[in-house]
Structure I
Amino acid sequence: MIKKEGYSSWLFIVFPSITMLLGWGLRGHIGGGPFGAMIPGALVALSLSMLLELPAGMASVFVVFGVVGIGLGGEMTYGQTLGFLKNADTQWWGTLGITVKGAIWGLLGGIVLGMGLIYNRLPKKTIIIGFLLLLAGMLIGFKLINQPMVIYFSDHANPRSESWGALLVGAITLLIFLKSKIETSGFKIIFRFACWGLIGGGLGFGLGGFWMVLGSHLPNDVIFQSWWKAMEFTFGMLLGGALGYAAWLSRREIVTEKEDITAETVSTSKTVLKEFTVMLIVGLLIFWFFSLWLDPIIETGKGSKGFSMVGLRDISILLSNFAFFGLIIIIAVMHFPTVAWQMAITLTFCHTAIDLIRDFYPDITANSPFTARFALIFLMTLVVAVLTAYFQRRKNMLYNMFLLLVWSTVVVSFLRLAINPENLNVSGLSFCKIVCGKFIVDIIFVVSAFIVSWISIQKIRKP
């Protein structure tokens, strides 16, 4: 079945734009890095799934690819690059740097999202080899560009390890491999998402950075000072809109004959237990075990000059990279298709819970299991896992999964206000300073969440 005309182009642009604006804002507010970027990845893929009216099974895998694809760019460091925007002498170099990094983020995210849309036409072997080549390309790019600092977008006086070159070479390697392995019609979708992701990511980060420039030229007592968040909102909005437009251009080309990839949806204790078990194993692997195992090797190898130690450290860095974690998630979905929703929704939420509890208990060792912190993370994640399993077996699945992830992550963002009582102190502040200054980001979260919820209820037909 080829998709019909569907919704208007403006809805394909506006809905993912606001959705990713919210997701990207939450990502920076709750927790950064690649795991934080799972939030906008899952949300934008869910919004596109509804617009494209994907069958529930196909949508579940597509959202997993969205989680992985958008999460990949979170490996890049860009804090010092944005810092260049505050200095007139380095302003344009900083703008070039964040534009390049945003473009690469969108490029790689678009490639993987496109793969998710043609997942039912890709052999498992092709997907696995593609990700392994992505990892190999990343290692080559890191060694040739980032490690020797051939082009460096951070501060030489306080150097940080960059990875934009690694992701760029990895993305190109993956794209070339897919071009050689899949039919023209399928590659056309991937290439379209890659191009629009590159454009949206480059413009989103590049233009969004000018909020930082504006903030550096305004007085310190100006009411609105959330320039970093304004940058994140802009990045998410433009990248989401670009990916939405790519989806609109592809709407008639999405083949969905093999839609029954998660046919096992009967609510039995056996199937639910299998989903929870696989999700728990994958979660422990990527959030705990690999960090526990590889971090000491990476730390030990920092000052080493020995060839074997350096090689071991490089391999350890590669295995602790989100691209490898993404491959683990995708392999789990390949072998256990019914667990896709748990991978997409519950694992995404799990790391928001991890970041929240880390803020509440900052002195507890990150890799210490079976502590009060571990129990709290487990209980919060279990609630979302149960709701995910419930909605997976009910009508209007995509709509309910979307609302579940939107509001569970928004709730976590508000729980962070309770970490420090000073966050809620409004004594001596005017109404304008409260609304436009202290709580403006939280207000944007709530307003955006209500807008996308309203669009999903009133404007989107619920498949």
Structure II
Amino acid sequence: MGKITGFREFERKNFSLAPVEERVKHYQEFVIPLGDKDINEQSARCMDCGIPFCHSGYGCPVGNLIPLFNDMIYRGEWESAFRSLMSTNNFPEFTGRICPAPCEHACVLGLNQTAVGIKSIEYTIIERAYEEGWMKPLIPAVKTGKRVAIIGSGPAGLAAADQLNKAGHTVTVYEKEKRIGGLVRYGIPNFKLDKQKVVQRRVNMMTEEGVIFVTGVEVGVDRSVSEIKAQNDAVLVATGAGKPRDLPIENRDAAGIHFAMAFLSQANSRIEREMIASEDEILATDKHVVVIGGGDTGSDCVGNAIRQGATSVTQIELMPQAPAERTAEMPWPTYARIFKLSTSQEEGATTDFKMDFNVLSKSFIKDDAGRVTGINCVYIAWEGRSFKEIESSDFVLKADLVLLAMGFLGPLQEGVIAELGLETDERSNIKTKGFATSAEGVFSAGDCRRGQSLVVWAIHEGRECAVAVDEYLTAHKSMLNKRDASLCEI
């Protein structure tokens, strides 16, 4: 590495954040990046370890060459660092903002010090590439004449589209919503990932590169899968895990109980000035909001509810609170599920916010008009994988709006899966051999194949599936296996 003793000389520095009382007044990103000097020092902390677990199976799913670009940054070779980063990751502008950084959990330095700030370095590399003009459309040098349809424009579908377009195939991406991006467009809050500055910027570039985007078309409903299949040489299904986990308890039919993704999608749609019918509107303004689910989706609901002016926000979780440090059950270099307040939960200081664990929702309460007014709850004690209710611990949570953020159960079975008769596994995900489904010429990638997961895993899935599709179309070993940009004119 450029500075072999850097990890001993420099402490970790993270991005700073705009003050809570300021950022809750808007929906824009609030991260304040590090300057060049700080980033140079942070890259110097990479310690030339014998085995870089950061890009092994425990670390980065896309295999970013992290020690390599850290060394390049320390030496001032920014454009080379950018080329290295783009050779493995199609969308570092996404992952540099929203990835939980498993690479940092696997960092060797993290054994007894704070890990290298890989995520902040990745963010800085890609944003500098846009500023300097290194990030620009790459037009395929040769077209193969083969056509590929991709159903779904989330991170898996976009990564596959980017790779297959580079290989010279004509790629058309179908999206049922009004805008391209899937989960990163409609699910992740704008204050974590700016839709126009970041997502649309990348979509525009892909359009210039030749990818065809078709929005407002739900394949299997508005257009048949068989029609699209007949018009293309291969079809790639990347529809995500769209079936949310429900909570079928008493009075579930009360008005004011919604799945989290409907709430988050509307919040993002308003920012992009999409019209929402008043009868369908979900707003937290002046309401007592209860979010059921303690994960990232639930946290995103908290951040939006606070910005919308909720009277109170309560987030409850069935599971116990995670430990503050690694335990024997999650040794290095595995991903450590430790408790840390999210930025949205930190914003609870500006309102009446509470977070509670080991809470079981017993039934919803509704008024004579059929609207939810509260939740009957009880505390539970866990015994291994089972739990029991704690006697006399019942309580009622006041609620005008309840958001269910308890994860997803797999892809929607109607539409594409049903029409093609695709085989599914025991979890209802699309069953594949490699990435090929049970239907000839049809492939699958992302959450609809592997189940609900991280954006970075979806990018990995899209890239790997693109290799399988390319080999199917060309009957040759795919050049997409190589980490270089030789398939495109630069």
Structure III
Amino acid sequence: MTPPPTINSISAAGEEAREHAAPQQRAKTSSRNYGLASSILSSTETFAQSIAGIAPTATPAITVAIVFSMAGGGAWLAYGLATGIMILTAASLSIFASRQSSPGSLYTYARGAGGHFAGFITGWAMLFAYVLGVTGGSVQFAVFAEAFLQNIGIHSVSSLTLMAICLLGTTIIAYKNVKLSAELMLWMEILSIGIILYLVCQLFAHHGLQPDLSQLRLSGSTPQGFGLGLVMALLAFVGFESAATLGSEADKPLERIPQTLMRSVILSGMFFVLSTYAIVQGFNDLHLNLGSCTTPLAALSNNLGMQWLAALTSLGAAASLFAATLAANTAAARIMLTMSHDGYLHGALKKVHPTNHTPVAAILTVATCALLFIVLLLAMSARPMDIVGWLGTLATHSFILAYSLVSALVPNYLHSRGELKPRHRLLSIIASTTMIGALLATIIPLPPAPYCYLPFICLAYFAAGVLHYFARGAT
């Protein structure tokens, strides 16, 4: 796992901003609110946005089986190393977040540090990732909500209806009130994580106090497989930065948003390592094949004789994915609003509700785009979990591009403020190169069809963005 000196140095870099920026200087970096509410979200509510963006329940519910199929008994270590790598990225973003606050999030950071084009590409990437997150989140919600309903004997609700419920529900909440959104996300994540932690406790109780030697010896793990599993583990953290879009609405954003970025990564990483270890141990005890299981939580619950818990894990996963969909819409709408004010998107997207102080035009646009994606993919007879895989991969590529670009711009930004130190350069190099390495590992060599086509879809999307940028005469 990540050596202690590295973690300590990165934590220092994440906290360093508050030591260097004087109060009057920090006040100057706080940006306009574009008509959004000001300073109404507590630190807990701001934290809920990032946790919902990560959707930590999705890892034990879905991703852990994929990581295990690649990394074998080293799956828990893959998540541990991924946590260390993502702390680097969180530390890089915290350098910006502790000096400026804006609903534009990474778009604003990149624009200020690297110029208009760097900002536009970053914002364009984040919009793509978040809109796909709304789409994929609605589909995943339907998968787990349908599983829950079937567990309690209800078989008459279609997947399409459940997708519509998620998309409509999250749109209404995002439209109505950002504080309500944050509180709802918080309680949904508490519910879902609590259910899984209860299952983890049951698994440990069933196994006893003996360590799982097969995992400690990394049984079944090969260097190549572990590398692929590490990349997949990194993908579990994308969305952690979404709290940065609450730069206007969070109370004391220059303090609380950097804290949220670091804490969401660290706590999620601890949860991933713990739940992965327990789930792999549980499958080993029951002599089941985790790598071929599509519903690991339900399988463990049923094999432990707790069928009622299988239903609850599906309910918890559905709740978490509803929150993730809401978080993605909340974040996308605020970046869209900011880019519209800067002239990169249509002026109609500037509209903010006069009473709710929410970016209504952007929220409805994000939901409409997600609906069109869902209709198109279902018209192609795509299966729900295939849709989730495709959209998740496309979104992850966009997230990683944005993370790496903003991390690479840390030296530029600090140099312009007269605050650059050697440790900042080192942080920037490590954070940006690990992200780029993770991206390249997902596309070289090209995966089998249809995933081999996804990098080219990303390229086409960004090519369209570049054409749009220059067509609008942006500088």
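From I, II, III, which structure was mean count of other Cβ atoms within 10 Å over residues 61-68 = 25.4 calculated on? Derived from the structure labelled III.
Given a value of -8000 for helix-only ellipticity at 222 nm (-39500 (n - 2.57) for each DSSP H run of 4 or more, over all residues; to 500), point me to the structure among I, II, III it was derived from.
II
Comparison across structures I, II, III (criterion: relative contact order in percent (Cα under 8 Å, 6 or more apart)) gives the highest value for III.
Computed from the coordinates by the stated procedures, all read-outs in this text should not be read as laboratory data. Everything quoted here is computed from the prediction, not taken from an experiment. Cβ atoms are built from the backbone, for glycine too; each structure is taken alone.
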